[in-house]
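Before anything else, here is the set of structures, which you'll find just below.
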Structure 1
Amino acid sequence: MSASRVQEGMKYLLNSGWMLAEKFLMLAIGLATTVVLARYLGPEEFGYLNYALALLGLLSIVVHLGLTGLVVKELRSNPDNEDQILSTVFMIKVGCSVIAFAIMMSTYFFGNDQNFLVLLFTALALFFTPFEMLIDWFQARVQAKYAAVAGFVGQLGGNGLKMILAVAGAGLVYIALAHVVVVMITSAILVCYAVMLKRDFRFDFSWSLGKTLLKKSFLIFMGSLSAVIYLKVDQIMLQYMLGEYAVGVYSAASRLSEAWYLIPTILMASVFPKMIDLHKSDTAGYNRFMQVSLDVLFFMAFALAVVVFFLSDWIVNLLYGQQYADAGPVLAVHIFAATFVFMRALFSKWIIIEEAFIFSLVTQGLGALSNIVLNYFLIRSHGVVGSAWATLISYGVAGYLSLLLSRKTRPLFVMMTKSMCLHVFLSVPQLIRELRRT
């Protein structure tokens, strides 16, 4: 193996290390915050808070417009056009944040005064969402450490404030306001690092580039919107079918499960530039990289799910207490959705590289539709646990079974099937042997 390849490999390894370190720290901080909020607020208020945050998550997709990931590819492929890409994407997101804020505030007409204040303070976070574009810029430059530091400091400060307010009995309104602190601190640090690294930035907005990017990202946006719908629709349907207590119990369990979803996202974001390069120059190496990646991603998720399955009741009782006892069975089922989510992280990058954006819409749309239908029937028959089963099955539909619908995606279905048969015990040792020989 040449010195240049070793050096390049170390560069991506260090990049992954920074991003993973930040996410593990954020995972720990996020879980600690969830536990404190759940304990001090109780299932009902905790359920309402998550209902408001679900709405924020849905509208954040409107701001991003499917441009995340696509921006990395554009910056990587057209480094000389960096200023124009950044300027155009930022202004598009600013305009969308205003629209998203107006939509969120319109929910005032369906709530009471307290709901309005909680939604108002939560919605303010939308105005800082455009600055997350800088994370894509750092990823394209393989300089993830800057985004990692910004994310960690923001999460530490904002979530620390949330915990203090919860313990002090400040109430939902102030906790919602503290949520804004998280994104505000993160955005400020991102801007500081960007100015430090690129002092000669020139604003260069382009309508033509904006239209081109929006055309490319439209299907990704619709797919992402569908994804958020089937991520959050369970909480919305539980609210209307069973009430706030059910939302609180389900949220307590799903937070423990979904916290791990950051890991595959950040792993694939870190190696995404390498995937782009392999796709251009080495088809065999590209396919092999995807198989090994899927093997590792599935094994990580499956090992995690098995451990949590056997310890679910103990974990819930330890973290939340007896008032959330009903969350144990929910967690035991919901955690297995991670197997499909982890592999989906690679599929999402494949869609961008291949510019097969229609698959984002089709697969996520099927996931959203199946989740709504399954939730309706399974909540009625199995309660909160039924919603967890609906989530697990719909994730499998969106991230695995739907790949059978097209000839282009069937090779990925085969790769995922191999991974689910624990192909990792063949691929990884073989890769290690080859690396030793070189």
Structure 2
Amino acid sequence: MSLFGSSHFGLPRLKPLSSKRSHIVSVLDIGSTKVVCMIGRLTPREESQVLPNRTHNIEIIGIGHQRSRGIKTGVIADLDALEGVIRLAVDAAERMAGLTVDSLIVNVSAGRLGSDIYTATIDLGGQEVEANDLKKVLAAACQQSVRQERAVLHSLATGYSLDGERGIRDPLAMFGDALGVDMHVVTAERAALRNLELCINRAHLSVEGMVATPYASGLAALVDDEVELGCAAIDMGGGTTTISVFAEGKLVHTDAVSLGGHHVTTDLARGLSTRIEDAERLKVVHASALANSSEERELISIPPIGEDERDQPTQVPKALVSRIVKARIEETLELIRDRIQRSGFSPIVGKRVVLTGGASQLTGLPDVARRVLARNVRIGRPMGVSGLPTAAKGPAFSTAVGLMIYPQVADMETHAPSSGLLSSLGGNNSRIGRVGQWLKESF
């Protein structure tokens, strides 16, 4: 049955993992350049002092990945093509794990991801805060986020207030007259999610949960201090680049831009008059985001476009390749910098940025990112997971591993009941105004 039936407008919500038994989890990372299916065994563990909110050890017992088809900049363009790729990736993972997958947790990059802060307050009458009061104020905040045309992917309480005093993490058993909460809500357009579900259903699979791509990659690539003190994770994929901001142990902001590594490839193909496949090879083997004077003297062969075998490759300075790459990378990073600045969360990000995703592996990228973003930069790889093949231990697989981590933190979220078409109860305050007020009073 569809997740989006005529009377059901909520997404599936994962049940809390039992701390006493093992679980098998299957995930699907659908990207513009590759589709990855992972099957993992989660076993209970003691609390980690380095990796945030990890309640279980993760052992990958099956993995399959295929080159993407039918998807462009995170948006499904050909259902048949993408369905075929999903089938192949899942089949490979099933064969390796020796079991059959029925349902998966899947990432969401399309649907114009939205990130908003909602505030709600309830009256306490000077009484002690009880568990039921927390439920009421959380439900009030969730209700404000309900929109007919958008679906809520995540809703996390980022902080509470008592009588206007903010920055309270757990108000339970405290006294006051008014209890408030700030709720970070991540949404996506329902149409995009319907198409994603449809494609997976056509492969005879069901969707167990949907996770915003920036949230998943941040879960995999960040360590506890970064999540606690404030940090941005930038996932540079093939067709999109996503941004997630974490602070005080919570996801507080997400964003996405429709630029990624594939745009670098197409720039090379156009600028050098070569095929996409050859441009991709040039990017991987020769390209750098940093121009080097010695590259002016080094020549590389560029295969021409066309099928005439008599056409000879042209020779161009390696520096030309780097200049083309550098221009696109700088444009992408400048756009990310401006998005973070306009969001109002730049002070929370501070001086720390983690780059992850397949495009982050480009030679010289961290150095360019440090200059453009004016922040400390490191490359983030999936951490705290065993059983990954060597080829899957790099930044390109952070989102898939983050999807495997997500069930351990899903119970931190609060969602409004899905009871059909609900009207918005939100106020008239602008998003920037709400964010600015929240930042001033919380940090």
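Read-outs throughout are calculated quantities, based only on the coordinates presented, and are distinct from any laboratory measurement. Since the model is a prediction, treat every value here as computed from it, not as a measurement. Cβ atoms are built from the backbone, for glycine too; each structure is taken alone.
Below are the figures for this structure:
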read-out: Among 1, 2, structure where helix-only ellipticity at 222 nm (-39500 (n - 2.57) for each DSSP H run of 4 or more, over all residues; to 500) as derived comes to -10000; value: 2
read-out: Origin of the derived value 1.5 (distance in nm of label points 7 Å out along Cα→Cβ at positions 252 and 380; candidates 1, 2); value: 2
read-out: Of the structures 1, 2, the one that 25, 55, 18, 2, 0 was derived from, the read-out being P(r) over Cα pairs in 20 Å bins from 0, in percent; value: 2
read-out: Structure (1, 2) behind the derived value 2.9 of distance in nm of label points 7 Å out along Cα→Cβ at positions 84 and 348; value: 1
read-out: Winner on mean count of other Cβ atoms within 10 Å over residues 68-75 once structures 1, 2 are ranked, highest first; value: 1
